[in-house]
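What follows is a group of structures, each given as structure tokens.
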Structure 1
């Protein structure tokens, strides 16, 4: 469930509900199914509601309706699109689990990164750096070490594999693998909210 605000002070609001294979704000295309909650929109042309003040009756009513509608809508999206989402990402979810097994304990992220860096060849380190630098790979602000660890693991454990290309912008499956791995490492190291 997601509330989006636009404008100088976030006064044009709209809501989404849906499902995602990754937590938080990491909304990589293809790893989630979100639907706009059109029922909440006062302005049906622009698909939003203008909120002048957070304390207004309109704002309070909008939040109340969002709290009622969003969970039910998310459940409906899960029923309609959940299995398809799992099916299309099955290979990357399996690869994520395989990499996690090879990676081992990740409770201390800096230590896990250092250990992995020491195990990698120069070529694997270079590939990881290229993956890390691609636009769109880093989705979570201030999580560079997490993404560096994930891209290093992808480079180490999938390097030379015909399953994935070199460009996560052209190879959606590679982008999914990186984002799924980031989420899994974050859960293991308890660094995300």
Structure 2
């Protein structure tokens, strides 16, 4: 829409009004599991913002070989893919893995990682979609995390060297449901 106003010297001032639709994310509650183990070690979690399964599988297989990780479990989160390995690693190893991975850039900067397992607004809980089997030759795996995923998703967790842990940290947190609200702003 254009508005023309008289201006000095017989000229006109033209003003334009443009309407822009913007998504206003709604804050919603959800829950996730933290990757920290009872002894301070971590189990690697990866949060991919894309669904190129072939590329993710190739990257995860390379990480499994490079860091001697056991089986990787893949979940469809609705907007991307979550990958969980139950093999225990040190914090700096987790950070190193994420540095070179094609994961969500915001996910790399953390020291504790959480993956959602509950609904988020209108997005359902992540669905188990498969695994990339591999047995770690040198590392222990988190029994507590294995039991959690076996209980939540009915996943048969393979034979490996378990650490005997019993506790995982589950957190409730606020997040954005980007598919919900719209508002109109004049510019």
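What follows is calculated from the coordinates using simple rules that are stated; it is not laboratory data. Only a predicted model underlies this, so the values are computations on that prediction, with no experimental measurement involved.
Computing log10 I(q)/I(0) by the Debye sum over Cα atoms at q = 0.28 Å⁻¹, for residues 30-85 alone gives -1.10 for which of 1, 2? This value belongs to structure 1.
Among the shown structures 1, 2, from which was the value 10.7, 29 of Rg and Dmax of the Cα atoms in Å, for residues 54-101 alone calculated? Walk me through the numbers before you get to the answer.
Details: 1: 18.1, 52; 2: 10.7, 29.
The read-out was computed on structure 2.
Upon calculation of helix-only ellipticity at 222 nm (-39500 (n - 2.57) for each DSSP H run of 4 or more, over all residues; to 500) from the atomic coordinates, which of the structures 1, 2 produces -17500? The value was obtained from structure 1. Computing log10 I(q)/I(0) by the Debye sum over Cα atoms at q = 0.13, 0.15 Å⁻¹ across structures 1, 2 gives -0.77, -0.92 for structure 1. Match the computed value 36 of relative contact order in percent (Cα under 8 Å, 6 or more apart) to one of the structures 1, 2, and report its label. Source structure for this number: 2.
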